[in-house]
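So, here's a batch of structures to check.
What follows draws every value from the coordinates through simple rules; no lab data is involved. Here the structure is a predicted model, which means the values were calculated and not measured. Cβ atoms are built from the backbone, for glycine too; each structure is taken alone.
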Structure 1
Amino acid sequence: MWAYRLPEPRTLQRVNVPDNTAPLIAGQIRLSFRAAGLCGSDMPRFKGSGNRCGDDGYGLAPVHELVGEVIESASPDIGTGQRVVGTLGRGAGLAEIVVTSASMFIPVREDFDDVTAVVAQPLATVLRACAKFPEVKGARAAVIGVGPCGLAFCQILKHRGVAHLSAIDPVERAATAKSFGADQFFHMSSMQWLEVLDDGARPDLVVEAVGHQQLTVRDAVSSAAKHGFVYGFGEPDDRDYNIPYEELYLKDLTLASGRTIERWPEVLRTGLDYLAEHRADFAGYVSHIVPLADAQRAYRLYAEPQPGRLKIVLVP
């Protein structure tokens, strides 16, 4: 079967690997590839960050947002022939056939094509994060980082009645951010935004949707109004973060984070249902549909934030 490996950072190579013919254990499914979405959490591995090159390079090209067809099932919940969407989890790779847990996938609605269905996975994780938020109706909110997940936060917060929503990003995405609900876009870094932020305009809720770094989390804490709520979204690249604890204390802030570690079917169904209800709002969420033959271009494009590049989906 085909697979894509990383012989070195930022370089994909299509290879043939032996088929995984091992018998499934209870609760597993065998999937054939139909579509995959690229995500910011895939990029550190693609770039070689934090990974030591072994005899086989850096392993398979990282990917976890997947729509596949079930070609074999050992699960009572998902049957052979079904089209499913879900997550492959950490360490997964881009390959023609994968064996994974059925507990991290759900069937796809018939009225969704493969590319649309992929969006349900990242959207589901954003909705799970939003479930931790306090009441936001009438509040001021800000989203730092308006890539695909940041845009999903914008849409959800505006739909829930945020009175004023600011979006901050050094990449020019003013029109896109406003189409997803932002009232004001700041084309600058979060540190620069802090320098122009008036005390009366401090947000009650701040979402740090950049991930992978400490500085934007610090800026999110510093920007929040007294008694505010700050949420850090996205995988950390460092084990320890330097947090302005005194500021958290003096302003009586709440800082939260976390990832989806259980109840994936419930989380995914919430994402799929929300996408069905707000399909028009997410019509422009996928900016690039790229054939597998151009996987190298897709990964390199996703690795560098830039205007016009949102979610990228790989297809056969």
Structure 2
Amino acid sequence: MAQPALLAWVLLGFCAAQPVSPRAQHSGFFRVQFGDDQFIALNDGVVNYPISRVLPAATPEAIANGISSNSITDPLAMSYNAFLIRTPTRLVLIDTGTGGKLDNDPSFHGCGHLLENLRAAGFRPEQIDEVLITHRGQDHTGGLTSLDGTRRMFPNAIVHVPKDEFSMILNAAETESYINRAHNKDFARGWIDFTTSAFAPYVRAGKLLAFEGDIEMAPGITALATHGHTPGHTSYLVESKGQTLIVMGDLVLVSGLQFHDPDLGSSFDSDPREAAEKRRRILALAAAKGYWIAGSHLPFPGLGQVHAAGNGFSFSPSASNSAPAPPR
């Protein structure tokens, strides 16, 4: 049963998390012990992006300060991350990468490595029990199916999607209305076709479920509505033995600037004001409670802690091996 929206902000993890314990690492995955759970970051790829393209409102001075203060580069080497949670009873995967379907697109060239890194971490796709999707980005849903779209890559998994995010896919009557409302109709139709293809084998198998609001997805894992980046963008709050972690999806795209200035929106936000409000709210919650955070596009492994700093925040990443370099 869905919980009231405000409840999820205070529901779990009032005890500050103790440091998670690193295990043997690999350049494509990063494993830590988190309470009774294992938390495994999986790298799907790294793509070079000019910072001004991601954060068009960032001034040249802000970009220069972010580069000098946070050891980032411009173009930014943006990591594409997904996360696997091994609880005592379930294997839960959050997002699925591109599936290698978009390699001809410069925005995704070099991605598609999630499955090989999942296997390198010691897991097989057929072992996954649940797949939780944060939002509609093609780099989050493409890996659900094979390159030709005919096979479920996680054949035994139930896939859970936010209803607000995918209603135009789940309800065919909304598809044309969605396309007609879109500013870029060709892009909207292409996204519809891509996402329909990714979901179709799960729909046929009765393994695609939509949810609404803040609701428990699996023991110790709760959906947290963080709309704004996209209309139904969802983060996931993970709790085990007094430790709490928020998988925050795409709330932060450029760690070197958006932690310092959470109000700085991205060119990919459907509602920049709402996205900024949710970003600040999640970061303030994590900083106040000592929660860990994990981000889809934070430097691999995308895991660390947040601390209040002036009117913004600072980010302390966990130690990691180097992620694969972006393709040239």
Item to check | Which of 1, 2 yields 20.6 [mean count of other Cβ atoms within 10 Å over residues 88-95, calculated] | outcome: 2
Checklist outcome for this item: One of 1, 2 was used to calculate distance in nm of label points 7 Å out along Cα→Cβ at positions 152 and 296, yielding 2.2; that structure is 2
Item to check | Which of 1, 2 yields 18 [relative contact order in percent (Cα under 8 Å, 6 or more apart), calculated] | outcome: 1
Checklist entry - Of structures 1, 2, which gives 19 when percent of Cα pairs over 33 Å apart is computed from the coordinates? => result 2
Item to check | Read-out distance in nm of label points 7 Å out along Cα→Cβ at positions 112 and 280, computed value 2.0, structure in 1, 2 | outcome: 1
